[in-house]
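I've put the structures underneath this note.
Each value in this text was obtained by applying a stated rule to the coordinates, not by laboratory testing. Keep in mind it's a predicted model, so treat the numbers as computed, not measured. Cβ atoms are built from the backbone, for glycine too; each structure is taken alone.
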Structure P
Amino acid sequence: MSTYPARALVDLAAIRGNAAALAAHAPTAQVMAVVKADAYGHGLVPSATAALAGGATWLGAAQVPEALALRRAGIGARVLTWLYAPGAPLREAVEADVDLSVAAPWALDEVVAAARAAGRTARVHLKVDTGLGRNGLTPPDLGELLPAAMRAQAEGAVEVVGVWSHLAFADEPQHPTVRGQARVFADAVAAVEAAGAHLEVRHLANSAATLTTPDVHYDLVRPGLAVYGLSPVPQLGGPAAFGLVPAMTLEAELATVKRLPAGHGVSYAHQYVTTQDTWVGVVPIGYADGVPRHASGTQERPGGPVRVGGRTLGVAGRVCMDQVVVDLGPDAGERAGDRVELFGTGADGGPTAQDWADAAGTISYEIVTRVGARVPRVHVDSAAAGEGARVAAAGAAR
């Protein structure tokens, strides 16, 4: 039992429902639920299990240890991992039947060595840099790598089962690079197939492309953020516009409520000063827990939104390492121990992760993934037990 005065409630029913909604958006493709970064901060294994229950058939994990953790948890679905440096535990990954991305010649060499050591064929997806300029083989590099990949396939060391890439402007569906990258990708797929690969999957679409660009769905889509109910294209619509429900609610209790006179500075450097006699509340969660310091509040600009007693208020003054302060107003009735919501579904008009992203000048991806490790994740299932499960789980976390 945790006594930490804040918690991240994660609704597994929302993740299941989001996976189902994403499958409906891409009816001709399978769904890979991306669970990297501890499932975007939502908890790796519970989130992966919920996504699979909702209709995902693949899981994506950036780091090899994440993929191995899924296997240790008994998850048998297809898992792809793609981001590793020389010396990564690739033999263990091959032995665990984890698909491996190859994005450089040295990576193919290490995958082949791992497969030989494991005595098992490695399943490989060739990562092509179609224009993002990040990880992956440029088209000329792909051409140089293909003969070696096909020799390794003929030997039985690897089987090239996939080709994939990543879009640079998927969140701007009409951007010309989307079509340009799709053309480069199609050429890469044709080259790999002409070299002798029998591909199971071709995949290019992330969350944004899954929701907005059906002609790049191919055989498999790779939603990440959308699995957790957040919109990757907030300028085109919030989660509800795409049938998604935010899965995480970040909440805490007021630690201190006290009266301050007019003209009193609040928090470091007094960038917020009370304009009247007022009550302030201290919320025991700060930037060490992932609350962005860039969402601090000033006299002119409210800070990140906080829901207290049915009201949405802005953080007053600087976000501290372990706490933030909220100006509750002159007639506040709140007391220490009252619940505070930093973000949630927004269904009741309360703040969302996107609201915090707007306040901090960032994206909702960062808001949920940066929630600190010391904040307990409490997994609930609203479909199974309703609001009672949320209340009981919150109490158990205290």
Structure Q
Amino acid sequence: MDYDIAIIGAGISGAGVAQAAAAAGYKVLLLEQTAIACATSRSSSKLIHGGLRYLESAQFSLVRESLTERALLLKLAPELVKLANLHIPVYRNSQRAPLTIAAGLSLYRLLSGFDSSTRFSRLKPDQWPELDSINTEHLKAVFRYQEAQTDDRALTAAVVQSAQQLGAELALPATFCGAETTPEFCDLRYRHNGREQQARAAMLVNCAGPWAPQVNQLISPTPALPEIELIQGAHLLLPPQLKHHYYLESPSDGRAVFALPWQGKLLLGTTETPHTGEPANAHCHPHEMHYLLNVLKHYFPDLHILPSSAESFAGLRVLPRSSEQAFGRSRESIMELGSHNRVFTLMGGKLTTYRATAEQTLEQLAPQLPQRTRRADTRTLALTPVS
């Protein structure tokens, strides 16, 4: 057997599984076709967060897990994950009243085990003028709490680096060509350094994100996958005009929109737009730009922003197919074991919980893997930026 585990895709999910597997002592091959964190994993809202809005859909276990992982990443990656104060303004016509927000923040704190990073406060009216000339007409309350920001691409690269330091092999650029599975192993083919290569692995893990169904079709016998859909999240990068970070409620539909200073610019997002067609064609549509700018202007009417000054990017979330609105749907990872129990597909999930998801993946793979001597524990592995 050449490898215990071969992984397709070096986004945050693939990076996390590679790190967890290498830490557990397995021989790991990570295949990436383009670049580390080249798609969804570089197109997030740049937050390591507990998911305050998931409380509305009663995803309490996900919020608890997210808060635990956030606290862990603040310790393991202090150069990459840093706390920031977020502000939630509440108006007379907001869908969520001040009492609702206070209750949600209290539950958030409870689910964290009263971690110090989940303290919150209600600003006094005489503090409102400090908030970037925010619209104060009919403003009833402003809450301040903390979330953590990161550079998602840099964080993913740091996790891949950690995996390599533990012995994982990275093939980049490498194109997955196909695989055949038997009850004992998986034979895979991939193109690397200009020629097709072959490898045998005990397990194949599909972490190709929006491309996972396409990768799945290259595997024989073809594993069954649950029905999914791709939901686009678009963001704008604008000239820096705000000093503070904001969690805003869209006045048109009540969705959460973040307005965050990030790397010298203002990051504004996100949207939830169904995407069909090739995942590589994801881009910010004019109606998404209009939606996001309208939210910003609603709260900060004195800002002068030209749409022509906006940069944009878009990533695709993989969600279970459902008739529900995407905003309220589960953000739990989608996991599927198939094809002689030799292929594991991991889709969706959250940037914040990548480490916990990777450990859960290994638990499901363990019965099909040989016994190995553990090298490290991902709960204690420091993550440093790639130089």
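At a glance:
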{"quantity": "Label whose coordinates, when mean count of other Cβ atoms within 10 Å over residues 178-185 is calculated, return 18.4 (choices P, Q)", "calculated": "P"}
{"quantity": "Identity of the structure behind 26 (criterion: relative contact order in percent (Cα under 8 Å, 6 or more apart), calculated), options P, Q", "calculated": "Q"}
{"quantity": "If FRET efficiency 1/(1 + (r/R0)^6) of positions 10 and 162 (r between Cβ atoms, R0 = 30 Å, to 0.05) is computed and equals 0.50, the structure in P, Q", "calculated": "P"}
{"quantity": "At a computed -7000 (helix-only ellipticity at 222 nm (-39500 (n - 2.57) for each DSSP H run of 4 or more, over all residues; to 500)), which of P, Q", "calculated": "Q"}
